[in-house]
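**Student:** Next come the structures, one after another.
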Structure I
């Protein structure tokens, strides 16, 4: 059982590390094995959270939480912890006892890539024009224009090869996604289909094209993160063959939830 647990933690660490590289925060500092990710230009919790990365790192909890809270306050943000299976159980118990809210539960999923998976997918060359992609992605997602500079900064900072994909219909962007190929892993980010075009197969076609691109470049496994309450997206990913790996959620102080 210990061997199984060790292998599972190693697998989770692999995906966590890939996620950090694929969606980079502006600043990353460490308190022991707690990775404190901060990004002044974008409010995303993924980019502004404390990420505990070792179940055994549970000493001086109250002191370290308070230290992290001060750092977040300096950024004008609410202290937010991202709780994955790498989080110390004692930290979760502490949050429970203090009444910290549990928010935004998500699942990390994976899919073994093969020619069979991407058979029939159309060949699509990723965009090289970052400005065009950002414009299309904001139109598809319906993001606030104020977020554009920060979003652009994050995407332009991705270290591994990033494929920027959009699918258009009558010259109108209907689906968008970023596929980050990091060695054998292909991570899918910012996947969305515009509301007026959902349930028409656009998202499936675009995702398969992105996965085909990554597979042809040597990726053998795809992965993604999806919020548990996004039932339509979960159904789509499961229909493509994605399987659950682990879940995570965020914790915030009760007065700030």
Structure II
């Protein structure tokens, strides 16, 4: 399904920051059906699903490879100021991205990184609710109360119980009647080294097959496919070390508007 725009405070874009975007184009092409084309400037690529832009990739100078989610805003300067006022950090201040719009990179008080996006000609991810389309973003944090307060102050988000299996403690950010993304508590039984982070999930037709194919393409499976009530999910790692999720929704979910992107 084609997406033509996003309201303010919605997850609107996903971008892979890594040392060498060109080295993973074949991986994502084989796994998710993406085609890499030139992006808005040197060191940037677009990943397209058919003729629509699904995601991006940007060459980074340092740090681990990671997917970053972006939140739409109508005033990026004011939103960046709100991030700082609420106890977060502006890692990279607002800057032009070609003629497409303006972007900033921020971190919440726990260190989870996310982006801000103010469109000029480009709203963000152009495809949704089909295999190969980014479909969801979620925050993993050790301080869910602090995260709830921070994102409420910056974006006006509230939190309610999520729609996963009853055995899973899962929250959802929402605003104006719209679900925005997920909220997961990092608990003591999870790896101590697991950092607070925003993660992305891409819809697939067959989660188990995607997990198998990931390994064949030089990636790795961080968490094997698991059924979560609303579908089957797995967490994968690309050849440069970037973690991302894949999700096969149950048929009933295909007829809803649950997903955020």
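Taken together, the values in this text are just the output of simple stated rules run on the coordinates, not laboratory data. Small disclaimer: the values here were computed from a predicted structure and weren't measured. Cβ atoms are built from the backbone, for glycine too; each structure is taken alone.
**Student:** On mean count of other Cβ atoms within 10 Å over residues 28-35, which of the structures labelled I, II is highest? List each step's numbers first, then the result.
**Tutor:** Details: I: 15.2; II: 19.5.
Comparing I, II, the top value of mean count of other Cβ atoms within 10 Å over residues 28-35 belongs to II.
**Student:** For Kirkwood radius over Cα pairs in Å, for residues 100-139 alone, the calculated result is 14.5, so let me know which of I, II that is.
**Tutor:** Corresponding structure: I.
**Student:** Taking FRET efficiency 1/(1 + (r/R0)^6) of positions 52 and 188 (r between Cβ atoms, R0 = 30 Å, to 0.05) as the criterion, which structure among I, II has the greatest value? Mind dumping the intermediate values first?
**Tutor:** Working: I: 0.75; II: 0.10.
Sorting by FRET efficiency 1/(1 + (r/R0)^6) of positions 52 and 188 (r between Cβ atoms, R0 = 30 Å, to 0.05) in descending order puts I first.
**Student:** Taking 26 as the value of relative contact order in percent (Cα under 8 Å, 6 or more apart) derived from one of the structures shown (I, II), identify that structure. Each step should come with its number before you reach the end.
**Tutor:** On the way: I: 26; II: 19.
Source structure for this number: I.
**Student:** Please state which of the structures I, II yields 32, 22, 16 when semi-axes √(5λ) of the Cα gyration tensor in Å is computed from it. List each step's numbers first, then the result.
**Tutor:** Details: I: 32, 22, 16; II: 24, 23, 18.
Computing semi-axes √(5λ) of the Cα gyration tensor in Å on every structure in I, II gives 32, 22, 16 only for I.
**Student:** Out of I, II, which structure matches -11500 when helix-only ellipticity at 222 nm (-39500 (n - 2.57) for each DSSP H run of 4 or more, over all residues; to 500) is calculated?
**Tutor:** On the way: I: -11500; II: -4500.
Comparing all candidates, it corresponds to I.
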